[in-house]
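Throughout, read-outs are computed from the coordinates displayed, never taken from laboratory work. Everything numeric in this text was worked out from a predicted model, so none of it was measured. Cβ atoms are built from the backbone, for glycine too; each structure is taken alone.
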Structure I
Amino acid sequence: MVARKSLLEEETVQTKLFPLGRYAYHAFVTNLRLRPLSVYRFYNDRAAVELIIKELKADYPLAKIPTHPFAANEAYFHLLLFAYNLVNWFKRLCLPEEYHSTTLGTLRRQLLMMPGQFVQTRQGPTLRISSSSSERGLITYAFTRIDRVKF
């Protein structure tokens, strides 16, 4: 099946077979007995998995699995997916909407590796951040949202 898509629509992560004029064409090959529209809907969203694998290789240690036994590799992979899911829930529950689609690498640079210092004050231990006001605003927003998360 070949689907023609107008280039004026929002682009998907699916690679185009070939762009032609104002349209892009996507080819779907399947042995599923579905109607063409159902085939398109079923396969179109699956391309996002490639981006997740790319992120797991780049930002999580998926590229080099440190063990040889299958069971250990399986456990390692499940731990990576668990970490990936934790980071995604953190982004959704504790960060502003513009951070919901950021990768761990970007999040690491903009938030997690931010310089700061714990100091003792009369009120107790305090985190001092020597960053710009926008970075402090992000930290304040995240801490406020973390406090509201119920387990």
Structure II
Amino acid sequence: MTILMADSATPADIPDSFKAAAVYINGEFAWPQSQIARFPKIIRISVTGDPSAARLARCIDVETGAATPDDAAAFIQERHRLGFGNATVYCDESNVAAVKTACAGLTYRFWIASWTGKAHEVDNAWAVQYSGGPDVTYDTSIVYGQEDFSHP
């Protein structure tokens, strides 16, 4: 089963037709609760390198201006220490190798940005962001398989 999920630095730009959203919990583009409440299914994303964010977010954003691959390793370790088995790293395809090196030996899943404009799979990633970037108002991802949206 797949589900479409949107994210944006400006959450009001995401159409209400989306049932799932990835929401930023910290950083410059943290979402207000009123926007989070618009969506019945959410995935929380941390954009900082602070591993304590793993208590509230299942995903760490590894890209320029956000967390680093080394931050991802600390985040994943903290998710596991807290008892969560759903640590997720968001990055574009060019950062996958660096994340794999920094997180060697850890269990996590990838959400990979691969902006082709059409839904597709990339290396067994948990999700693929196939539409997005600075020229669109919101990004669209496809999440593969079952997902529990009820906890961080």
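Given a computed value of 3.6 for distance in nm of label points 7 Å out along Cα→Cβ at positions 37 and 133, which structure among I, II does it belong to? Clearly, the read-out refers to II. Structures I, II were shown, and distance in nm of label points 7 Å out along Cα→Cβ at positions 93 and 109 at 2.8 was computed from I. When distance in nm of label points 7 Å out along Cα→Cβ at positions 53 and 77 is calculated, the result is 1.8; to which of the structures I, II does this value belong? Comparing all candidates, it corresponds to II. When Cα extents along the principal axes in Å is computed for each of I, II, which one produces 69, 47, 28? Label of the originating structure: I. Identify the structure, out of I, II, from whose coordinates relative contact order in percent (Cα under 8 Å, 6 or more apart) was calculated to give 23. The read-out was computed on structure II. Calculating distance in nm of label points 7 Å out along Cα→Cβ at positions 85 and 125 for structures I, II picks out I as the one with the greatest value.
The value 12.1 for Kirkwood radius over Cα pairs in Å, for residues 69-116 alone was derived from one model only; which of I, II is it?
Here the read-out was taken from I.
Among candidates I, II, the computation of helix-only ellipticity at 222 nm (-39500 (n - 2.57) for each DSSP H run of 4 or more, over all residues; to 500) that gave -14000 used structure I.
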